[in-house]
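Please go over the structures that come below.
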Structure I
Amino acid sequence: MTAEAGAPLALYVHWPFCVTKCPYCDFNSHVRTQIDEAAWRAGLLADLAVEAAALPGRRLASIFFGGGTPSLMPPATVAAIIEAACQYWPPCDDVEITLEANPSSVEAARFAGFAAAGVNRLSLGIQALDDAALKLLGRPHDLAQGLAALDVAQRHFGRVSFDLIYDRPGMTCASWDAELSRALGFGTTHLSLYQLTIEPGTRFAALHARGQLAMPDADTSADLFELTRSLTAAAGLPAYEVSNHAAPGAESRHNLAYWTYGDYAGIGPGAHGRRQGVATERLKKPEQWLGAIAGGSQFTATPLTPTERATEALVMGLRLAAGIDAARFAARTGVALADALDGAGVARLVAQGLLESDAAGIRLTPAGQPFVNAVLREIAA
């Protein structure tokens with residue numbers, strides 16, 4: 001994919017450790033009582049060097065520290081990774097450097113250190129503005145800690161986002177209206193608003209299977225989704241992706257690299273990457289990944305066929321409100337957008353008012369956005 005060979009690069013850094021494992025979470029996160037900080041810093045820097053060697057001559061558009069709980073990282077480790085990455089790849093003038101954080105008082109005390117290290121955007125995992133809901137979600141903080149951490153974050157970072165989980169057991173449109181309206185009043189320019197889903201292998205999945213966790217019915221879930229779109233748009237933070245809402249210009253540039261199928265390097269346990277048509281995947285278990293670093297066997301690299309690239313680009317791109325740009329799709333996958341689509345399926349969904357299709361590309365209509373997965377099944381060739 002030579003047309004994209006010189007495009008700016010995104011870097012994902014995975015820190016796999018958490019204080020506790022939340023009952024809804026199926027991410028690669030692990031609870032450890034002790035961590036060899038020096039070994040982990042050296043391991044991440046060594047893993048970064050591997051990606052730098054494989055992706056020379058690029059500029060750096062964004063870094064995203066995800067997890068796990070990256071706010072458990074020592075600020076000095078964050079600084080070392082940022083410094084090394086910017087030496088390998090000259091940063092763009094507007095480079096975006098995001099760190100995910102939990103709002104405990106211990107972690108909030110590190111925010112100044114993260115800002116000094118070069119982080120310029122914080123994503124805060126508040127998750128709910130209600131103590132009973134936070135307890136249900138297994139979060140280690142209460143509402144007072146969450147709001148205090150948000151205040152500290154807004155003092156240290158020019159760009160702040162926070163997460164909320166809705167469509168929770170017992171939630172009504174009235175209760176979500178009040179909670180989301182309060183959230184919109186805090187003045188951040190980005191919100192990530194996720195409907196609670198029951199993921200296999202989680203504690204919530206076991207409770208749900210035993211009938212001990214009653215989720216809202218489908219009609220309520222649909223109403224909550226529509227209410228979310230309405231309130232955020234009215235507040236000037238329209239949805240630009242299924243679960244993400246931002247003021248114009250405040251979108252997550254790092255995540256846009258995923259959704260537009262750009263190149264990104266991924267380091268740390270379980271991290272995925274895409275390098276010009278090659279899929280990389282790190283070993284998932286932290287100790288195995290760290291032990292494999294010395295021999296360079298901490299990851300696999302698998303070339304993707306044009307068809308596989310096209311499928312991935314469809315899955316990611318249709319989540320965006322702007323949809324899929326046909327020219328960019330062809331440049332990044334090697335497949336014409338029309339060739340990746342079932343023409344009859346597209347025509348059917350256009351007639352139903354769920355999809356728009358023209359020479360520029362395809363995009364879901366507001367009516368189609370709640371049904372992104374069903375639409376994908378209909379239109380993929």
Structure II
Amino acid sequence: MSMDNNVPEIRFEGYSEDWKNTAIRELAFFNPKGELPERFKYVDLGAVKGVSLIAYRNESKESSPSRAQRLAMRGDVFYQTVRPYQKNNYLFDKEDSDYVFSTGYAQLRPYSDGNFLLNIVQRESFVRDVLNNCTGTSYPAINASVLAGLEVSYPTTEKEQTQIGAYFYQLDSIINQHQKKHDKLKNIKRAMLEKMFPKTGETVPEIRFEEGSGDWEEIQLSDEVTFINGRAYCQEELLDKGKYKVLRVGNFYTNSSWYFSDMELGDKYYANYGDLLYTWSASFGPHVWNGDKVIYHYHIWKLELSDNIDKLFLLHLLDYDREKILSGSNGSTMIHITKFAMEAKKVFIPKKDEQAKIGKYFQQLDKLISQHQQQITKLNK
């Protein structure tokens with residue numbers, strides 16, 4: 001929230017008083033003690049996604065983990081103190097008295113409106129303050145006593161707090177609806193990748209379009225696909241501005257900053273709109289480039305296909321292959337894929353018209369997933 005002279009930029013009508021600054025401990029009681037029931041629903045780290053509770057497990061007091069300490073009461077806000085940049089924080093809105101949260105959450109019992117307090121801890125400005133006070137790098141965490149001392153701005157009238165809280169509650173509800181649809185579509189895609197490509201030892205998929213017939217043909221990828229390495233750069237060659245953007249692996253995932261280059265290179269070192277690319281270092285997987293002409297970095301391959309291969313089909317075949325690799329990697333995405341291994345990989349493909357139908361089916365799924373993700377991103381700004 002943008003503030004000017006301690007007054008928000010946008011405000012409900014009828015309020016003119018300055019907001020006050022205070023430590024967040026003045027707005028909530030931290031980590032209240034409660035007697036655990038003999039049996040309870042345990043909420044561990046990872047069981048809250050966004051502002052929604054997505055899982056719990058049944059535990060007994062006698063055999064529960066030592067971290068099961070925070071007995072929830074309706075209206076409590078649970079703040080994830082480990083990796084707080086994830087913003088997985090939850091307002092407990094149930095009447096149940098048998099939910100117990102992990103000590104990985106700080107428990108905040110608001111003195112006034114819980115929805116308003118949740119809004120405070122979800123603000124980017126608050127998250128930045130938290131991260132500045134965290135310890136650790138791989139798993140940054142903040143101590144509850146340090147969290148309690150962080151300064152926040154708040155309106156002095158409970159009525160304004162309640163109105164703000166109600167507004168963001170409605171907004172969170174809309175975001176949650178999009179998130180549920182997004183997650184459902186992702187699960188559908190994951191399931192259909194399993195069913196529309198042959199499993200190991202099979203030559204036909206479990207689910208097929210009516211027109212599809214006959215066994216799929218086994219090929220070696222290098223017979224139909226050319227993998228072209230991008231160019232390696234030294235730091236001095238990467239500019240703050242220039243003619244071409246330099247596409248790096250991070251630009252596909254979390255890094256929105258760009259380097260540039262004025263170099264004029266051979267055509268094979270440029271990626272144009274619609275090219276199929278594959279990131280092979282750290283985060284890995286296939287992508288269709290949907291931007292302007294760029295120079296792609298060494299840790300990216302450009303894939304040139306023979307006339308026997310449909311681009312969208314290969315995109316999702318490689319996506320399916322990625323899922324299989326991840327399923328055998330104990331959850332790690334830091335996997336190094338070699339060009340030799342990829343070229344030597346043997347896969348099954350149908351005739352090209354069936355390839356095209358499969359590619360378009362998954363393209364439509366990806367479009368729906370993307371639409372919901374765009375709405376989530378927009379509403380979270």
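Taking FRET efficiency 1/(1 + (r/R0)^6) of positions 129 and 353 (r between Cβ atoms, R0 = 41 Å, to 0.05) as the criterion, which structure among I, II has the greatest value?
If we compare FRET efficiency 1/(1 + (r/R0)^6) of positions 129 and 353 (r between Cβ atoms, R0 = 41 Å, to 0.05) over I, II, the biggest value is for I.
As an exercise: distance in nm of label points 7 Å out along Cα→Cβ at positions 249 and 337, calculated from one structure in I, II, equals 2.7. Which structure is it?
Values: I: 2.7; II: 1.1.
Of the options listed, only I reproduces it.
Quick check: 1, 6, 12, 13, 15, 16, 15, 12, 6, 2, 0, 0 is what I get for P(r) over Cα pairs in 5 Å bins from 0, in percent, for residues 113-312 alone, calculated from one of I, II. Which structure matches? It would help to have the intermediate numbers written out before the result.
Working: I: 1, 6, 12, 13, 15, 16, 15, 12, 6, 2, 0, 0; II: 1, 5, 9, 10, 10, 11, 11, 11, 10, 9, 6, 4, 2, 1, 0.
Only structure I yields this read-out.
To which of I, II does the computed value -0.89, -1.04 (log10 I(q)/I(0) by the Debye sum over Cα atoms at q = 0.17, 0.19 Å⁻¹, for residues 145-256 alone) belong?
On the way: I: -0.89, -1.04; II: -1.07, -1.12.
Derived from the structure labelled I.
Figure out for me which of the structures I, II the number 25.6, 75 belongs to, where Rg and Dmax of the Cα atoms in Å was derived from the coordinates. Walk me through the numbers before you get to the answer.
On the way: I: 20.8, 59; II: 25.6, 75.
This value belongs to structure II.
Out of I, II, which has the highest value for distance in nm of label points 7 Å out along Cα→Cβ at positions 265 and 297? Intermediate results must be reported in sequence, preceding the final value.
On the way: I: 2.4; II: 1.2.
Sorting by distance in nm of label points 7 Å out along Cα→Cβ at positions 265 and 297 in descending order puts I first.
To test your reading of the models, identify which of I, II gives 0.85 for FRET efficiency 1/(1 + (r/R0)^6) of positions 153 and 241 (r between Cβ atoms, R0 = 30 Å, to 0.05) when calculated.
Considering all the candidates, the number was obtained from I.
For distance in nm of label points 7 Å out along Cα→Cβ at positions 73 and 89, the calculated result is 1.4, so let me know which of I, II that is.
On the way: I: 1.4; II: 2.0.
Only structure I yields this read-out.
Where is FRET efficiency 1/(1 + (r/R0)^6) of positions 217 and 273 (r between Cβ atoms, R0 = 41 Å, to 0.05) largest, in which of I, II?
Working: I: 0.55; II: 0.85.
With respect to FRET efficiency 1/(1 + (r/R0)^6) of positions 217 and 273 (r between Cβ atoms, R0 = 41 Å, to 0.05), the highest-scoring structure among I, II is II.
Given structures I, II, which gives the highest value for distance in nm of label points 7 Å out along Cα→Cβ at positions 233 and 361? Mind showing how you got there, number by number?
Numbers: I: 2.0; II: 4.0.
Largest value of distance in nm of label points 7 Å out along Cα→Cβ at positions 233 and 361: II.
Readers should treat all values here as calculations from the given coordinates under stated rules, not as data from a laboratory. Here the structure is a predicted model, which is why all the values come from computation and not from measurement. Cβ atoms are built from the backbone, for glycine too; each structure is taken alone.
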